[in-house]
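Quick heads-up: structures coming right below.
Read-outs throughout are calculated quantities, based only on the coordinates presented, and are distinct from any laboratory measurement. Computed from a prediction, not measured in an experiment: that's the story for all the values here. Cβ atoms are built from the backbone, for glycine too; each structure is taken alone.
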Structure I
Amino acid sequence: MSNGVLLIGGGGHASVLLEILIEQRINIVGYVSPYAATNQKLFSDVNWFKCDEDVLQFDKSTIELVNGIGSLPGCTLRADFYYKYKELGYSFATLVSKKADVSAYAYLGEGTQVMRGAIIQTGASVGYNSIVNSGSIVDHDCSIGSNNHVAPGATISGQVTSKANVHFGTGSSVIQSINVNENVVIGAGTIITKDVDKNTICYPARIFKKVIV
């Protein structure tokens, strides 16, 4: 049984998570960051631990970690932290904003975070350590892989499958029944209409205006 949570990070993503924790009256034992929190007012009453090793002073059987490290394309810091502390026996809290709409028939993996305004429909599953960010949609029967980030405003239509380490950029759209393989970045505003191979970066179409003199 968890006696509280320890928030990892003090930046923007951690700030959003902290507000959710406060709203849900979850006991916050502190935050871990080498730098002072960016939102000093929000973090003012939260204990500050400055080193990752400070996590080790907490009993892994009575504390859960909240991964407040943000997810950016090509950056593995969030995933690296998750794997490091899972190997040490720690658990990560799954966190859902009260202002998100998650079906009772959806599945969320360990450490998954669902932000306000997000929608996850029936039959969908989201893998561990993933983020379903503000205002995004994961429609029915999707299977979203581990270490995925569904960025704000992204729309994933029904029966889409993604593998590990996929970034769905802000405002991107994926039509129904598409398969997205591992290590893929779907750029902001991109519309995906066919399967995506692994290790691919997808950008929206660019229009170049040629001036005729």
Structure II
Amino acid sequence: MFTGLVEETAQVVSFAPAQNAWGLQLAARVVPAGVAVGDSVAVNGCCLTVTRCGDGQLGFEMLEETRRLTNFSELKPGSAVNLERSLRADARLGGHFVSGHIDGLGRVEVFEARGKDHYLRVAAPAGAGRYLIHKGSIALDGISLTVAEVAGDTFAVWLIPHTLAATNLREKRAGSGVNLEFDLLGKYVEKLLATRTAASS
């Protein structure tokens, strides 16, 4: 479980197929000192297991399905990725509950400066609009953000300068892929209502 508060951005050292999985190697400053092999780390919002750590680097393995369904397929050496260690039970929850399970890949439609802030509009996968609520929470590449606008399966968020400086969103352009995780509570409510409807029919 995570909060959507990015601890640091890391740089991709390598990302290539290995014998049984895809291998992702990152260079980071903060997170490697606080994790061990077997720990969970959110990388661009996707929960991955640490398979190697030390000397300022982190290593992960991932399935082909994970690579295909996320923006990991767009990574290359030098790309910036967001990192967050898993939530401790005694820690403050500053964002919202983020599971680290990506629901879909969105595409940036508009990303522009408006005054001192930045406006980011994203097209979510077809049918995802049912999870989008004005002023609700959403995780973009693992970043807890507030939905400012909703139009069908498209939504927008506003970014303060700190968010741009502290995350990989500063590298996004129109057409860039962003990992999306919709609000966990909303998905549970949908499931419960669907089960109740099926039972009463």
Structure III
Amino acid sequence: MLQLDPNPTKSEPFRVVVIEDQRELRNGLQTLLNFTPTFTCVKSFGAMDEALRNIESDTADLILTDIGLPRLNGIEGTRILREKFPELPIVVLTVHEEDDKIFQALCAGANGYLLKNTPAAKIIEALKEVLDGGAPMSPNVARRVVQLFRTFSPPETAEYHLTEQEKQILKLLVDGHHYKTAAYELGISTSTVSFHLKNIYTKLQVHSKTEAVAKALRERLV
């Protein structure tokens, strides 16, 4: 089963799986990653369904995927990957900058959203950022996300009965923390954070960290 390496050392590059249907770009990304000391491309696939069939036997620290893929698109694939591997960072690399695609990808569980015109050096920076718990986005995408949130108004009443610790964890997620750093900040174990996150997801009726953060911001829960 695909696993995250909890403590990769600097001498061991982060392992990336690339999912991209354009062969030239796929090969280019593979070359870029393999010539960067921080990363190595352990697998590349031309279709999401192919990746989902084979990814079980691989180990990886990060997924880099397109949206416009044959048979099964990258948004649906991201949702499946997020359900199977809740802590696996997933970054979208696409030509699509429409609001609906951005929102759907983030709600499906993508940790970052980059456009394909992003310079190679910026792609590498973004992958490092997501592994540090960040949510990298191309500038145009980030502006659209801000505009999207401005169009939402919080409901008149929204009571989810979150406990104080659940609110603390949700606030840390909004601030960009991930499981380990949230656990460190609160002085609790990562398994305790995971337990509370499951309760948060259930109460907020969401399925991923990204959805929880979006709902917290939209409804001003923290």
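A value of 2.0 for distance in nm of label points 7 Å out along Cα→Cβ at positions 123 and 139, calculated from one of I, II, III, originates in structure III. Have a look at I, II, III and say which one yields 6.8 for mean projected area of the Cα convex hull in nm², for residues 43-106 alone, as calculated. This value belongs to structure I. The greatest value of mean projected area of the Cα convex hull in nm², for residues 115-162 alone among structures I, II, III is that of III.
When relative contact order in percent (Cα under 8 Å, 6 or more apart) is computed across structures I, II, III, the figure 15 traces back to III.
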